[in-house]
Structure P
Amino acid sequence: MPGGRAFEGYELEGLWEDSDYSRRSYVEPAPSDELVASIEEELGGFRLPPAYVELARIQNGGLLKRNCHPMNEPTGWAEDHIAIDGLYAVGRTSEYSLCGKTGSKFWEQEWGYPPVGVYFAGTPTAGHEMIALDYRACGKRGEPRVVFVDQEDSYRITVIAPDFAAFVKGLVDEKQYDTTEDDRQNAENKVEQGTLSPILLRALIVANGDLPKGERMLRRLARLIVDEKGHFSLHADENSHLMYDLLFWLYSKLTTASSFEDFLSYPEGEASYERPCYELMIAFCILAQPYEFRTGGYAPAFVRDWWDARIASGEIRKTLEGYRLTPRAETTLLRQIAIVTETPDLGVT
């Protein structure tokens, strides 16, 4: 689209979400010609679509408010659409920029995504589905298609749009796919009756002496979160932080974290329920051994903020063995859990 006219006549107002997180983690200043050229070189010589550059000079990256795109065939996300977090900036300073900390190359090198071109967006599955500019048919200097790549389905590739401009113009508000009531009911069933991670089951058994009604309390806390949000996901709210506390306490019944990263995730290629970690306790499952009580994704920044807050307050401290809640923090946590989860009429027995 030469001449910067890809979005002429298209209403861009309402495309972006305006939030502190978006500005901090996604947005960068409009790129110069020199920056565009250096980013293209760093990406491996892929010429960015002129429409991508044109949009970046209007707003360079950000979370999307119009964050859904219709699909002509089912994906792991939904039968008729996908959801998208945000678009990566043409730059390298923000975390979610094309050459940033979790930029395009990160997904190929760290997650094993196929080298089809340039990864420029993700979905709310926190890395298990990505959106890419696919240059395989057009070459590095051509006009790439936009594709959906599903890591959970052996990196299956599904075409979204013939080019970037068509992709952006196809974005719609999630209200068009409002499944709120069905989602709420499914989330309620999941937290009330869904099978638990093998890691959580082991930890609850070990913790039974200190928390004899642990599973019931865990499920009641999750139900409170569903009642507040309509879905089961953890963010920066009070009950989410209480859930992080409880999960870390249960984790600590099985092992001791040597670092935040040690608690958060499993080493690449070593997914196993034998090694406790946050991801396999509540976020993701091993496909050959699935469990149901899980969020299906998470934002590492929210968990990191919780961790940093607990470190700053002294509630989590580093011992000779590793990081643990202090005895006082444990006592406070168990008292809070008992108070919060003894709410009647939640529908959980």
Structure Q
Amino acid sequence: MRLYRLGSVSWQDSQLLYHALPRLGREGVILCCPATTYVCIGYFQDVGQEVDVEFCRQQGIPVFRREVGGGATYLDGEQLFFQLIIHRDNPLVPAGKLAFYRKFLQAPIESYRALGIPAEYRPVNDIVANQRKVSGCGAAQIGDYYVLVGNLIVDFNYEMMARVLKVPDEKFRDKVYKTIYENLSTIKREIEPVPPIEELWSLMAEKFVEMLGPMEVQTTVDEEWRAKTDELATQFLTDEWLYQKRRPGAGREVTIRAGVQVKRKMHKAPGGLIRATTEVQDGVFAAVSLSGDFFFYPEEKLAALEAALVGVPETEAEAAIARFYKEHGIESPGVTPADFGRVLA
């Protein structure tokens, strides 16, 4: 396994590099930060519901859909990314997603603690200090590899985070800003003075080595890695990728005709927000779409779950989902079949 200490990279590379590495059959830890700002949405999210795309376009802020679950966030060079790519059969990998988070988030937790910030793990995938979140983390499976991504947040633009999100009105946006500020902290807010960036990179590298063992350090992107990253850009930087699974908003019910309704609902489970858009004919699902900032493994099975629910009576949704979980070995930390059943009821 290698430690890729890359420092500042293009905003595209800050996402595409970790998407490319497992596709090359490599393990590693990438340490990098974006040279310019952008907005990043979770794999299962609907960009039109989550992000004010027109505002971002006017401001020249790119929007990217990652292959990792979770929510939309505003990213810039004040956030130092860690990206772990590890084969699922590596003996270091524990069984279960919660154990995976708990074990491998220990490196950034220890980095914060070394700075005098009392960080600790909070399920499902948060690092908190003094009751406030201090790192945005997520995981995914790409091929035979598990990917864990997160950051040390040196500073954060709370105003811009609240501005790039899609909200119904400015009063709601003010509430979003206040809530983010009260519940998300940074190194700059927690300690003074903030260490130089190179010291923070070295600290994080040290903690990953302590956890994973000695690693060869690489500071550049080699030709094979660059070629794969550029290849992925032709897919991941397109509108087709960004706008996939686009769905209307939640919280309405429209009767098309007697016995036929289109319903939109949402439910906040411990593991994230779930949105459902359904077409129901005489009490039976004719179409189901699920989105949100939850985590769901294997990721590609969400579409299969949607398909499996077609033809199922609304009253039997939870039981059908529970069977699907059992048959396909689904893991969705903090989200249960009952949670999906609630948003479909």
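With Cα Rg over 2.2 N^0.38 Å derived from the coordinates and found to be 1.07, which of P, Q does the value describe? It traces back to P. If relative contact order in percent (Cα under 8 Å, 6 or more apart) computes to 18, which of P, Q did it come from? The value was obtained from structure Q. Highest-scoring entry among P, Q, by FRET efficiency 1/(1 + (r/R0)^6) of positions 145 and 185 (r between Cβ atoms, R0 = 41 Å, to 0.05), is Q.
Quick one: distance in nm of label points 7 Å out along Cα→Cβ at positions 65 and 209 came out at 4.0 when computed from one of P, Q, so which one is it? Considering all the candidates, the number was obtained from Q. Largest in distance in nm of label points 7 Å out along Cα→Cβ at positions 57 and 129 among the labelled structures P, Q is structure Q.
Please state which of the structures P, Q yields 12.2 when mean count of other Cβ atoms within 10 Å over residues 313-320 is computed from it. The structure behind it is P. Each of P, Q could give FRET efficiency 1/(1 + (r/R0)^6) of positions 41 and 241 (r between Cβ atoms, R0 = 35 Å, to 0.05), but the derived value 0.25 comes from P. Taking mean count of other Cβ atoms within 10 Å over residues 281-288 as the criterion, the highest value among P, Q goes to P.
Bear in mind that the values in this text are calculations on the coordinates, not laboratory data. Predicted model only: the values in this text are computed from it and were never measured. Cβ atoms are built from the backbone, for glycine too; each structure is taken alone.
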